[in-house]
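Some structures to go through are shown next.
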Structure I
Amino acid sequence: MTALYHILGAKQFNRTELEELFESASRLENRELWNTDPRFQGKIMTTLFFEASTRTRLSFESAMSRLGGKVIGTENAAQFSSTIKGETLEDTIRIVSGYSDLIVLRHTDIGAAERAAKVADVPIINAGDGAGEHPTQALLDLYSIRKECGRIEGLTIAMIGDLAYGRTVHSLSYMLANYPDIRLLFVSPENVRIPSYVKHFLDEKGVSYRETEDFDEALQTADVLYQTRIQKERFPSVEEYRKAEGRYIINRDILGKMRQDAIILHPLPRAGEIAVEVDDDPRAAYFRQAQNGLYIRMALVEKCLAAK
């Protein structure tokens, strides 16, 4: 595999690198390989999270532990770090670089990971930067599509919900551009449509996409329904949030309109946009998707530390 140092955004990956990473993740699903590689003994990963997280932080920490390394960090760096005293992100990264072999950073500001990478002495992995990108989520999303559908190329993927502030949608769109004959259907209320800069990128890459508010079209045509949460915390006002709230909900009635060979993905957490009654349907792949995050992040940690 070509060595990667920092993992900052979805655009840095080409198809060869993606496929090599997926092969590594598949290999690391074998539990007999866990804690057997001497390269990770004594290695330390810092999780520096300025924004709340459950799946991303814990899956990274589990990934490092499964590989045989150690973890230090904070789940609320905005409150329980020197940031509260006025320390800049750059100074925090300079200090933490001296304690770690790898830093996993989640921040509220778009571009924070790039700023960190400019001053870090160790690899930086972007675990989400505000409404910007979430490249490791996109990697596990792609890996999940590949496992569930048997391929990525030639699929129709409907992205539903908050497409303006949904960083997972942005990153996944960028990565999907590496595959031929992809068709994207962006389903959202008017006030949370996919940003123009994402559409511009897709236009440059020749990716077919269409915007609509018609949920039924997605149900009838999509191989993958990528449902997202309407992110109340990112809206400029309560009024804007209420314009988008509750528009697209997958429940038992909706299941009856879906294709039988389609799958449902969600980056989680959900907040009512997928009813609990859907969980037992074999097309509901979002918990399998979350589990895949462990294997992808093991592969990423392995890659970043091998590059040092």
Structure II
Amino acid sequence: MNTLRLVEIMNEVLPKGVVNVVLGEAEIGNAISSHANINKVIFTGSTPTGQKIMANASNTLKRLTLELGGNDAAIVLPGADIGSIAEGIFNTAFINMGQTCAALKRLYVHESQYEEMCQKLADIAASQVVGNGLESTTTFGPIQNANQYRLVTELVEDAVNNGGRVVSGGKASSGKGYFYPPTIVADVSNGTRVVDEEQFGPVLPITSYSTVEQAVAMANDCKFGLGGSVWGSDLELASTVAKQLECGTVWINNHSEVLPNAPFGGSKMSGLGIEFGLKGLLEYTQLQVIHSKK
């Protein structure tokens, strides 16, 4: 509704036809992405839908910007101040209840601080008030739809069945609605569904590592490459590790911050093209070179 209202306001001052809104289901998207007279399509959503758009657009070779799924990894470096970074990690993992493309979705922590981090995050999660967002005491809202609610439940159950340890949450709230508490799952690693798949919901898996090289390898062992982050007190080491992560954006001691002046885009199965910044604006242009012999 906010997008519709924005377009209404824009159309109060813009010439007719400059900005239009078309609403509909998949058939509308199919028509747009395959239409011969549409030169550019920008899409934000799932990787399978992005692949369908790319296939449709191949007939006309139209330009695409695709911001697709992500399974963002974060690495906590040895010696990090757990007390000072735990809240930032929690907030960026559970922004919009984890239902954000560039939310922190996998956490790798050095074995020397693993239990401390698990407990800190569990304590923060346990302090949340899950409920109706219209109530002033609520700090944590619902999952957006039934399918995603079932997926989150399924991923947590699968993790537990494969040796995962739920240190906070893990059980759907009673009553009406798709309410699921912020859930911290420990003792899982790559190869477990909750780590390998984008949960897009209120669950954060935490994995222990022995060496930084191992952490980087596990973080990169993923078909997605939207964002990633490195957390620690040694900023030089953090910068070195950040450059090794296979993703479009890397944050240091932060995550999920998307700025209008900074280019943003994914690698691997997380999409193609750039949004925001000068590079993002240039995505809407067609380069033409004119050679004139003097």
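For which of the structures I, II does the calculation of mean projected area of the Cα convex hull in nm², for residues 144-279 alone return 9.8? It must be structure II, since only it matches.
When mean projected area of the Cα convex hull in nm², for residues 48-159 alone is computed across structures I, II, the figure 10.2 traces back to II. Computed over structures I, II, distance in nm of label points 7 Å out along Cα→Cβ at positions 32 and 192 reaches its largest value in I. Consider the structures I, II: one of them gives 19.9 for mean count of other Cβ atoms within 10 Å over residues 112-119 as calculated from the coordinates. Say which. Corresponding structure: I.
If FRET efficiency 1/(1 + (r/R0)^6) of positions 96 and 168 (r between Cβ atoms, R0 = 25 Å, to 0.05) is computed to be 0.45, which of I, II is the source? That value comes from structure I. Among the shown structures I, II, from which was the value 2.9 of distance in nm of label points 7 Å out along Cα→Cβ at positions 56 and 152 calculated? Structure II accounts for this read-out. In this comparison of I, II, the computed figure 53, 45, 40 for Cα extents along the principal axes in Å is attributed to I. I have -9500 for helix-only ellipticity at 222 nm (-39500 (n - 2.57) for each DSSP H run of 4 or more, over all residues; to 500), calculated from one of the structures I, II. Which structure is it? Attributed to the structure labelled II.
Computed from the coordinates by the stated procedures, all read-outs in this text should not be read as laboratory data. From a predicted model like this one, the values you see are computed outputs, not experimental measurements. Cβ atoms are built from the backbone, for glycine too; each structure is taken alone.
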